[in-house]
Structure 1
Amino acid sequence: MQMLVDETRNQFGKIDILVCNAATNPFFGSLLDIPEEAFDKVMNNNIKSNHLLCNMVLPEMIERKEEVS
């Protein structure tokens, strides 16, 4: 993800917006039946990765005093 952020900065100079809208779900069925490995994958892909990406981008946006919501 750091390469994504770095290359975006190289191409465009700054990051003005971040939209976290991608998600995965490798398991189809009841939540009661989801294996721990699949649950961890969902949490890492859908929650943790967005958190890490926000931590890479938001500080510069806040420093520029741009609206962050």
Structure 2
Amino acid sequence: MSAGMKYLDIYKQSIEQPDLFWGKAGEAIEWTKKWDKVLDDTNKPFYRWFAGGELNTCYNALDYHVA
């Protein structure tokens, strides 16, 4: 998401291109293993976000900011 995007543009992208929108959001945090698919909808209605990805929540919430 660029700084120049207005709220409605951001909202529109989140609705019309959710994989792109959330993929960009996912890039903003550190992953120990990057996801294979942003949204896995193969078992509806049980969706999986960032399927195949692994992250360390403690690292992203605390350690990243201390290091």
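Here, each number is a calculation from the coordinates, and none is a lab measurement. Worth saying up front: this structure is predicted, and the values here are computed from it rather than measured. Cβ atoms are built from the backbone, for glycine too; each structure is taken alone.
Observations on the structure shown:
- Given 24 for relative contact order in percent (Cα under 8 Å, 6 or more apart), calculated: source structure among 1, 2: 2
- Read-out distance in nm of label points 7 Å out along Cα→Cβ at positions 35 and 51, computed value 2.4, structure in 1, 2: 1
- Computing Cα Rg over 2.2 N^0.38 Å across structures 1, 2 gives 1.41 for structure 1.
- Of the structures 1, 2, the one that -8000 was derived from, the read-out being helix-only ellipticity at 222 nm (-39500 (n - 2.57) for each DSSP H run of 4 or more, over all residues; to 500): 2
- Origin of the value 2.9, where distance in nm of label points 7 Å out along Cα→Cβ at positions 27 and 43 was derived from one of 1, 2: 2
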